[in-house]
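Scrolling down, you'll hit the structures one after another.
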Structure P
Amino acid sequence: MRDELVRFLTARLGQAALAEDIYQDVFVRLNTAQLPSEIGSPRAFLYRMAFNLANDHRRASSRRVARDGAWVDSATHSAGGEAIADHPDVDHAIDARREVQRMIAVLKELPPKCREVFTLHRLQGVSHRQIADTLGITTKTVEKHMTAALKQLTLKLRKRGET
């Protein structure tokens, strides 16, 4: 009945290779199942088993396609029907990393108090008032340190970017 079952499965699934796989699954299940000693119609039993396995495969495949499609939809953005990557391309990532390294180098050149004020405010989000209280300086001094740090960063990053 091999040819007959494979033709049946190919008609159900639309793929001969997949039909062969399901056919093999039928016989694997037959060998591992605890079957009753008497089966009324072995031919009908085999067809029903093949039919059920083919349906199980189609349902699993449909779930997999839906799940994968939902994941792609949630993980990507699109503009004008075209998918847009959530991450920058390699060139942009390398440029960004270089820019960060340059910024760190400029920060290291700042006077210690100026660097500390800048780091607390811009990188840690601490307010000018909290920085003044923590460091025992006035908010006006905090503003002066921030101005000096931003001026140095702008000046040196612009110069280094031109070279």
Structure Q
Amino acid sequence: MGLFSFIKDAGAKVFGIGKTTAEEKAEARLEETARIEAQNERASQRLINTISDLGFEVENICVSIDGDVATVNGTAKNQETREKVILVIGNTAGIAGVEDAMDVAIEEPVATFHTVERGDTLGKIAKKVYGNAMKYPVIFEANRPMLTHPDKIYPGQVLRIPALD
């Protein structure tokens, strides 16, 4: 008679061998979910390590990532530390939002944030915010150690703009 060809995955599962397409899809979704969760956990730990390496004091820090939103918990030493931690997390590729659930040990005035636009310099930002371009060092110092040089800012980066004393 000869060999007859059939589509292997089509037809009834008479012998209980193999998986249905729905089972395969469900298994693939579970594997993908587990992969994403593991990836998010590694990214969360890298962010915590970076925050620690930068010397920011946050007790019981916890960062969790869900999609492109990071949630940060813990108790920051002060408001400045809280804001800088938010910036470290938010200025990370792949993060579109930061849910701040931190407490602060020492209350201080809240700074504003500025998103760098094309053509911005710290001097232009200082002129717009403070009315004096020569106040750019205030912005630079407020964003250290994330900023290493006043000319090294980029569009889309968010900067901390403290109130003047």
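Throughout, read-outs are computed from the coordinates displayed, never taken from laboratory work. Everything quoted here is computed from the prediction, not taken from an experiment. Cβ atoms are built from the backbone, for glycine too; each structure is taken alone.
The table for this structure:
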{"read-out": "For 2.9 (distance in nm of label points 7 Å out along Cα→Cβ at positions 35 and 51, calculated) the corresponding structure among P, Q", "value": "Q"}
{"read-out": "Comparison of P, Q - label where distance in nm of label points 7 Å out along Cα→Cβ at positions 27 and 147 is highest", "value": "P"}
{"read-out": "Source structure (of P, Q) for mean projected area of the Cα convex hull in nm², for residues 43-90 alone, computed value 5.1", "value": "P"}
{"read-out": "Structure (P, Q) behind the derived value -12000 of helix-only ellipticity at 222 nm (-39500 (n - 2.57) for each DSSP H run of 4 or more, over all residues; to 500)", "value": "Q"}
{"read-out": "For Cα extents along the principal axes in Å computed as 93, 37, 21, the structure of P, Q it came from", "value": "Q"}
{"read-out": "Among P, Q, which structure scores highest (criterion: mean count of other Cβ atoms within 10 Å over residues 59-66)", "value": "Q"}
